[in-house]
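Every read-out reported here was derived from the displayed coordinates using simple, explicitly stated rules and does not represent laboratory data. Source: prediction; values computed, not measured. Cβ atoms are built from the backbone, for glycine too; each structure is taken alone.
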Structure 1
Amino acid sequence: MKRILILGAGLVSRPIVHYLTNLDDTQVTVATRTVAKADALVAGRSRGRAMALDVVRDEAGLEKQIIESDIAVSLLPATEHFRVARLCLKHGKMMATTSYISPEMKALDADVRSAGLTFINECGVDPGLDHMSAMRVIHEVAARGGTVESFRSYCGGLPAPEANTNPLGYKFSWAPRGVLTAATNPARYRQDGKIVELPGDELFRKPEIVDIPGAGTFEGYPNRDSLPYATMYGLESAATMFRGTLRNPGHCETWYQWVHLGLFSQEIRPELSGMTYRDFMCDIAGDEDPRRGLARKTRLPENAPFIEKLAWLGMFETDPVPLDEGGNIDVMAARMKEKCQFAPGERDMLVMQHEFVIDTAGQKERRISSLVDYGIPGGDSSMARTVSLPVAIATRMIVDGIINERGVIAPILPAIYTPILEELERLGIAFKEQVVP
């Protein structure tokens, strides 16, 4: 039996648990702080078991579970991966995550390699499927002697068109706080040979209009630092290297104002205890009338879209803020989690598109590689499937000895991404390509 430890039972966990417990030779333990969530994931599955574990407060319990496993899959918040990694390295265990390779994780590479271990990271959807689908094209172009002169990539998790029913044009298919945190990350990319750097409060200032065949028209804005991926992808000489996020029209105008008002600030505010949402917004606006104060601060009308959307969220109402302590971001995340949920039977949508400009012996072509995937009504969301199935397949490949690359790695080698993409196609998740001269 291959013993697999899955840490976390959040919104994206079900597909990996079901995939791995369907295998003949696995024993899957799902450990999470709220054991009822793990119980629901393994219900009726003889190869799955649930247990309560608080990885932050019970490191001894975490260490015990890692010792008893062959591989630990961390679906925890990204800040907790390094805690898991240290223990996996200490006890000679493999590891897998869907998150970006942090500087702390990267610093373990030599030790992980020396120990003969594999810590695969960035094996979800973004990061993950973006790398795999891009590298498949990049390697194919290189094999025929071509050069990628420009690479632009976008990804977005959104409501399906028929489920796009609220003024925000957005519903949560993964942790709300994570979405809001990403809204303040600075960005850097290369455009036509020039480096462009944007501070976190300027991300949404000038969105690009992006058309995705079969999905619609979206707003695109930069996603984090694109330049390390030029090195990862072997595109150091490409004039353009850009990775971005997709949202529905109107999103960027609203979030630009929200960011500038400090609504996503993570600074802890003990005085939140006892506040109502209206109190909170009056404090932000600096006025006993929050609409008036917000309009004055932004020099926009009192019925500006960003203010109307705050009203729809209930931010001007007298409901108590459900927090004793936190930052502005936690107040917004609490309200948005409450108001921006998918209704039963609604579908989400995952949209990803790469655009390559390729030169082969003087002949140029524009190649588009795109994925449009929908959630299953009453079943798994597209976000859950596209995040957790790639890492599920990689986990199986590691315990079966198919992945033999050692160290802290991402899925950018053909021996890793080819079988993952082929298995995903069998599961109904497939990219389509078109070439324009």
Structure 2
Amino acid sequence: MSILLSIKMKEHQRYEIVQRLIKKELSEESARKLMGLNSVRQVRRIKKRVRAEGLEGVIHKGRGRESNRKLDKDLIQKALSLIKEKYADFKPSFTSEKLAENDGIQINHETLRLKMIEAGLWKCKPRKKNKKHHAWRARKDNYGEMQQFDGSYHKWFEERGEECCLLLSVDDAKGEITHAKFDKNEGVVAVFNFWLEYFQKHGFPLSIYLDKFSTYKINHPSAVDNKDLKTQFERAANQVGIKLITAHSPQAKGRVERMNQTLQDRLVKEMRLANISTREEGNRFLENYIPKFNKQFGVTPNEQTDLHKKVRPEIKKELSQIFSIHNQRKINNDYTVMFENKFYQLKDTQPTTVFKKDTVQVEKHLNGKVKINLKKHYLKYIILPERPKKKIDVPLVALTKNKPDITPPKDHYWRKFVINPKKQAEKALTKI
């Protein structure tokens, strides 16, 4: 087959322009413009080749030849063998990174994608049609202005360990992971521990963007009208001055949602290569993984100011109290408090005056300790081994700082006082 049969339309047009140039129907500058070239020198070179070779003179000399930058076939085969052995379920971009990092093989991710498709190791997914358009919200300007927070339940350690939850916060302005931690669940204790660690590293963010999970928001219909109904997390966040913003859809906090999807692909495979199978090992792995991940995927914020509020020493002392589980209880007539099926007997001497029926705040701290708070004083108590015998009343009017001496003389007026005269008379008759 003659090479003339494979000449493109563009090359035919160039040949006609050069012919007009040779006949002096066009100037070299006009020919340059018609051919879309950058310099007149290129026009002269093509003109010289057409005079020598005719129509073939407009064909690029590299046509039909192998590229000087073509990858070695043995290198491609070695890469494909490694993919089958170690990176079978890795996506092309991630595979390209790991081949360069672990095996010293440099192949562009797009080239690798084509080779993986040819070898049947990767299948192109059809482009999805967007059912609904979601407008992108502009990023916040400053670091620390908003943290997007979410918990992701997943088989993070695959079959090597049990399913757990990755708690993750992403800065809205920088798109970086600010803190991540593997825990059992997304309950209030796990979330409290997560944010206490965050505050220690960064300080208090201005706001946290999260979903309507029950740890963060009361979703009962009556909560719409009753603004006082708050979760433990809402109460604690309000006390330290952090604004909570609840999203009405996953797309609203899409940055942290997409980050979780990325980590479910990349982080799972990174931990597989490192043979990590427990939460403790995973959390140690995250300490080195997060800075590397942020360097690759983080963005530059519009402003360079860090809006995190510093944790002042006086607030730092109160954090364990603020981020504990609070419950309201009433003091019984025998000066006991019931909490989680245990009875706490208040001691005779207390740092403040305690009356029966007083409402106290029972705090269960993250270390498991239970404290009973009244008027910002922690009351002294002992835990009873069993449920106390029911008593109508205890003669103590109140518990105070000093131990009360309440042994009255035999002729004290209350000893003579008859509660029920009829019943008292019946007792006297039985004694006779």
Ranked by relative contact order in percent (Cα under 8 Å, 6 or more apart), which of 1, 2 sits at the highest value? 1
Using distance in nm of label points 7 Å out along Cα→Cβ at positions 235 and 315 for the comparison, can you identify which of 1, 2 gives the largest number? 1
Ranked by distance in nm of label points 7 Å out along Cα→Cβ at positions 139 and 299, which of 1, 2 sits at the highest value? 1
Given a value of 4.5 for distance in nm of label points 7 Å out along Cα→Cβ at positions 363 and 395, point me to the structure among 1, 2 it was derived from. 1
Going by mean count of other Cβ atoms within 10 Å over residues 11-18, which of structures 1, 2 comes out largest? 1
Which of 1, 2 yields 80, 24, 18 for semi-axes √(5λ) of the Cα gyration tensor in Å, as computed? 2
Using the calculated result 0.10 for FRET efficiency 1/(1 + (r/R0)^6) of positions 251 and 331 (r between Cβ atoms, R0 = 35 Å, to 0.05), pick out the matching structure from 1, 2. 2
